[in-house]
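Following this line, the structures themselves.
What follows draws every value from the coordinates through simple rules; no lab data is involved. These numbers were taken from a predicted model, which means no experiment stands behind them. Cβ atoms are built from the backbone, for glycine too; each structure is taken alone.
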Structure P
Amino acid sequence: MLPRPFDDGDVDMLLDMSTDPYVPLTGTLPGNATREQALAYIRRQHGRLETGYGYSFCIADRGTGEALGQAGLWTAAIEHGRATAGYCVAPRFRGRRYATSALRALTAFAWSLDALHRVELHIEPWNTASVRTAEAAGYSREGLLRSHQEIGGRRVDVLRYAATRP
C-alpha cells in the first residue's frame, strides 16, 4: 500500500467507493457519484492542505499504483498537538487489510510533523471493521464519547482511539 495524491485515473475507484451508503455521510463524495462529481472530489482533495483541513491521500497498490481508497490526516487541532485520521477502502477491495496498511502509513507520516503528538480516530461502535483496523494499526481504545458528532443528520456515539508519538 502506498499513499499518494489523487489523480484523474482514480475516478473508477471513487465511483465504487460512492456506492457505500455510509461514505456520503462522513465525507464530501456524493452517494452514487457521477464521473463529474468524482472529478470534483479529486479537485477538493488537492486543496485540503491550503484550506486548512489537512492532508488527503489516495490509498494505492504499491506495485501497480491502482487506487484502492482514501486516507486523510485532518489537522484542525494541530496547534494543540492533535490530528484526526480517517480512512475508507472501496467496497471491491475490502477485507485485504489495505485500511490497516494505510492507517499505519498515515500515522508514520503524522510523526514526521513536529507539531503532532497525538492522532485520534472516532469510530461508531457498530463499525467493527474499522475497530479491527484501528487496533491492528496499533491504536488504543480510550473510551466512548456520547453524542459526539452528527452523522447523517443525527447525533451519534463514537469510540475514541488514539496513537501517541513514540
Structure Q
Amino acid sequence: MRKVIRGPLLALALIAVFVGTVLATGASNFHSTLLSRGTLSAPVHFNTGAVKFETKGSVDFATATVTFDPPSSSGWHAHPGVVLVTVASGSVVRYDEHCSATVHTANTSSSAFVESGDQAVLVRNESTTTPAVTYVTYVVPTGAALRIDKANPGCSQF
C-alpha cells in the first residue's frame, strides 16, 4: 500500500516544482555583478543603540552592484535571508505581493529598502531613458542562493 501512495505523492511534488519554475517571471534588462561573498562561520549577536543584528548559525555576506537599464524588471523573486538595498542613481519602484508600489530614488530619504522572507517582490526601473544603479548586500545561510525566482502573485499590471 505504501508504494501505491508514494508514487502519486512524488509525482505531485515534481509537478509543483516544475509548474513553479514555468510560472516564474524572468528578469529583463537587469544586470547583477557580484563583487564579493564571504562566510561568517560563528553566530553573532549585537545590540548597539538603534541597531540589532543576530545570526543563529553560519551565514554568507555577499555584495553586488545591480544595474537596471531603462526600462527593466528584476522579475518576481524572494530571498532566503535579508537583503539591504541602496539606490545609488536613478530610481526604482518596488512592488510587493499585494501589488503595492513604493518608489525609491537616489539621494532621498527613500533611497534604501530591505527585502526578506518568502513573499514575492518585483523591482522595476520604469524610466524609458535613465538607468538605475543599486548596491545590494545579502545576508543568507551559508551556500544558499542569493535569489529565488517566484511566480507573479496575481498582479494584473505585469
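Sorting P, Q by distance in nm of label points 7 Å out along Cα→Cβ at positions 69 and 85 from high to low puts Q first, with the largest value. For the structures shown (P, Q), relative contact order in percent (Cα under 8 Å, 6 or more apart) is largest in Q.
Identify the structure, out of P, Q, from whose coordinates mean count of other Cβ atoms within 10 Å over residues 101-108 was calculated to give 20.6. Value 20.6 for mean count of other Cβ atoms within 10 Å over residues 101-108 corresponds to P out of P, Q. Could you tell me which structure in P, Q was used to calculate helix-only ellipticity at 222 nm (-39500 (n - 2.57) for each DSSP H run of 4 or more, over all residues; to 500) as -5000? Considering all the candidates, the number was obtained from Q.
When Cα extents along the principal axes in Å is calculated, the result is 38, 35, 32; to which of the structures P, Q does this value belong?
Details: P: 38, 35, 32; Q: 64, 42, 26.
Comparing all candidates, it corresponds to P.
Computing P(r) over Cα pairs in 10 Å bins from 0, in percent, for residues 37-76 alone across structures P, Q gives 29, 49, 21, 1 for structure P. With FRET efficiency 1/(1 + (r/R0)^6) of positions 61 and 149 (r between Cβ atoms, R0 = 30 Å, to 0.05) derived from the coordinates and found to be 0.40, which of P, Q does the value describe? It was calculated from structure P.
Figure out for me which of the structures P, Q the number 22.0 belongs to, where mean count of other Cβ atoms within 10 Å over residues 53-60 was derived from the coordinates.
On the way: P: 22.0; Q: 13.5.
Computed on structure P.
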